[in-house]
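Each structure below appears as structure tokens.
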Structure P
């Protein structure tokens, strides 16, 4: 009624449509949101003018929607046009212009253009400091984003410097235990951890975990995510017992709070299994639960389920159950062939794992037969050609490395590959 009565180019109607589009985006209807926002921008540009502040605000929302939908390149294009218009209307250092410039820098980072993104964000931080001051929340947000860009580009020194400044500002502005302060402290810790300095990360993450546990509860999702990061740091710092104990704690909490087959619970099974010693049945049990949970929730042939099946086969092999490991790998090989190319990298890795088991047992004939069977099946599907010959070439490289260049299986493969086709 409102839209029909007041006209489609009425500013209030356009604002309402934009808000509804954002609501669709939040609810997961990205395509619908993008179509609606693009239409709103078109109408606003025609009715209000391309340089009208309300039109520019609509375009900024459209760019953000592209970024949220996973299309940073489109977001960059829209932001660039909007930045140029904002500079004409308000100037380079107006608050509205700075907000769009910040969005452009973030979109460039998401598109993989980290040098440009970093340069743009450094300029935004500089201009926020001039316009609003170093302690303003907008300056703090841009500084944290700059730190993240430095970290993404593996510029640890720049990232640590920016995170430390942002953390100091946040502590002064919000207090030691504010969620934003704790988030920055965790980001600083994870930057140290990613750079191989677990000893720097551990005390920071212990502080965040204690504060979040006291404020939110031990089983709050944010608390559990911090515990997972701390467990990684413990492992990197050589504190394996602490790592296992913390993963046990997070797994128990997720089993209480979430469904057994919830994605975060399944990830907790995997993390704990990764930290455990190969001996004993616990690791196999965890891998089995992680795999079966994904079968039930995602299906047997989902990529995550296939990866979990491979980890279960490895756990069986580490535990000494070679027959079961071979059976699981053969099942994985069948599923890989059914869902992908017979010669793709994932299938080749399974073939190599099967052949390696037979080589370890001293059965070179069965090791060679693994590749031979795969080659024959691939030829039946694709015909003999460069894509299938790669299986024999991979077999030659594998067997030559394991058996030496003079072994009969290696020489037989070399003669076979030398034959004209």
Structure Q
């Protein structure tokens, strides 16, 4: 029923949809939205002690619930000798075993919930899971708090570049989030009159999307519009809201060139961890009312506080981070995303892992003078293909001169492409 209502809402004509978009979220999502938004806002001023007291209480509750209701957790904790463990500190909680996608795939039949979702995640490995009835209210309460750091207000228009399939449409209004969705699978020049009309008739105040999609949009505008015209388009933008991908340095430079105020955040479909990067410098601050994060080695673990339908406890997200701020008792409050989000490396002929951020962005490559994107593909150690994505013609001879690949024991093949290779969800990955 909810999905059907959403589909109807997303296909309303602009005048009707615009009127409905003015309905406050506290009425759309109920009291849970207001309660979580208020609590999350309060948490920004909490001391370390207040954070830990809140989190410990939530961790005790979710662990006790998991032990009482789900045989898979009962068996897991008994096998590791921690079934009767009393959690009186964060150190006690860290004694529980780590879970992962494989654990929940094996035991999915034990769970049920309000909604069944699935995700490919960073690794592209499919994973189905349940969330509770208040998940969306909680999610949007926290997201609006983050967006509010860029003066977001739901009644102001948003340009969405999220890779959504619009079929034969170039632009489509979505009243659910008061946004104009742009078809990122088509080149801007193919529907430039519609883009111009949109910016001239409507006051677009925010841009929301994958960093790569926003970057591509601006690059494509630059090919068919003057700098002066682009600056007029972007002048009203209060905030660029970036998600799901790590914004690479060349993307940040592009956004800064137009003085676009950006904010990004870390989150995942499983809704166990949420953190925001307000300064846009890879310093992600955790929201303690959303979930609990730990860093073991470099692995980021998350525990969902509120999803009693399918508790994720010490769940390995598959992402690699470095803790930047830790409380006296070991609670992580901020982290940086490492070069190696799972899979972001290649192997040389001896099996040595070469981080791609250092190889691609840590060296001076002439390629960035002509390239819009660089992607890399590897099927076997010691061999790799670099895709140079450029909108202009590049002679195929001497392509290696565009890259500094010295002292890397890998045979590189370089190919030129007109467009990057995207995931099914429209996201751009460095390694494909």
Structure R
């Protein structure tokens, strides 16, 4: 039996007993549940291919998928050394510190988002990887942990935007000839452009004056010029090769029953060659018009060219493969296989130790060395346009015909899309 010796002590005991009983009898459901907020982010830039010193906007968006309002959010997004800070535009009620690289979001309701735009210029050198991560949040996140540097979680994003280094290649617009196809240049520097759809050939003189040179040539395609200055034209729809006098006044059939001819090229002995499109063959035509068929393992062959040893190179329109036919044995071997996104090799040419090819659907120009190593010298794969500039900035719209100047230092490219301009390339070697 507990005896209470005085009223003061009795009061203390009663108080302790009340506290003990109250604590033991309280319902755990009355406690505040843990607050949960699913915070995620996205990170993009407005210019993925900036030049050196170009401005870019780095756009960061943080979203809350709830169920509770997120509070105390801090996002780390410091600018690495490859960029120079210009300014920022943080959403109202949020703030960004350029010195610490921290974006503070005091509160973010369920189903809402906050945006931050940082403007910067791209430096010539430095680190370009931008990493954004939630580093603090008052609430528990069901699928990510702040500040743990786990890139797979949805509270962290990264992007790298290095500058596009200027190319030595310069692309300019030489002349406007709509719908040009095959190209050739004579010894005087006059350029000729065939128009397949209009069955015509245009002449562009050295002053860049364009005039109609030939008409009524169905399916006018590839051309070649012999040592005497005579121009030869493949007429695809007529299955013929025609020869044009030096002044363009007369057109005679040089060879008939030549199936689907496209490209033309001469060897050192004056024999003319053409590829037979969708016929798995090449036709050799001697000076008297006698024809010899040479089999090739490419059905949809789009072009051909010869090197100084007389070896024949034939392009596959679909795959980008270029097959070499040995001049002495007619043995076939793979010379190179151009990397294409969409297919569509146009013309190929050989000039002073290098090969060049147009990619119609990819909108790029290839340069290929004598070992078959290929590189893009102008244009961007899958991007069309008519912009002049260096090789990285310039854009093409369905480039097809291509020819080199006599010294091999200038290329001329016909494009079927856009205005149909003839483009001129220099600085590629």
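P, Q, R: which one has P(r) over Cα pairs in 10 Å bins from 0, in percent, as calculated, at 4, 18, 20, 13, 10, 11, 9, 5, 2, 2, 2, 2, 1, 0? Label of the originating structure: R.
If helix-only ellipticity at 222 nm (-39500 (n - 2.57) for each DSSP H run of 4 or more, over all residues; to 500) is computed to be -1500, which of P, Q, R is the source? Derived from R, not from the others. Source structure of the calculated read-out (mean count of other Cβ atoms within 10 Å over residues 101-108, 24.6) within P, Q, R: P. For the structures shown (P, Q, R), distance in nm of label points 7 Å out along Cα→Cβ at positions 53 and 365 is largest in P.
Any read-out appearing in this document is the output of simple, stated calculations on the displayed coordinates, not a laboratory observation. Keep in mind the model is a prediction, meaning the values are calculated, not measured. Cβ atoms are built from the backbone, for glycine too; each structure is taken alone.
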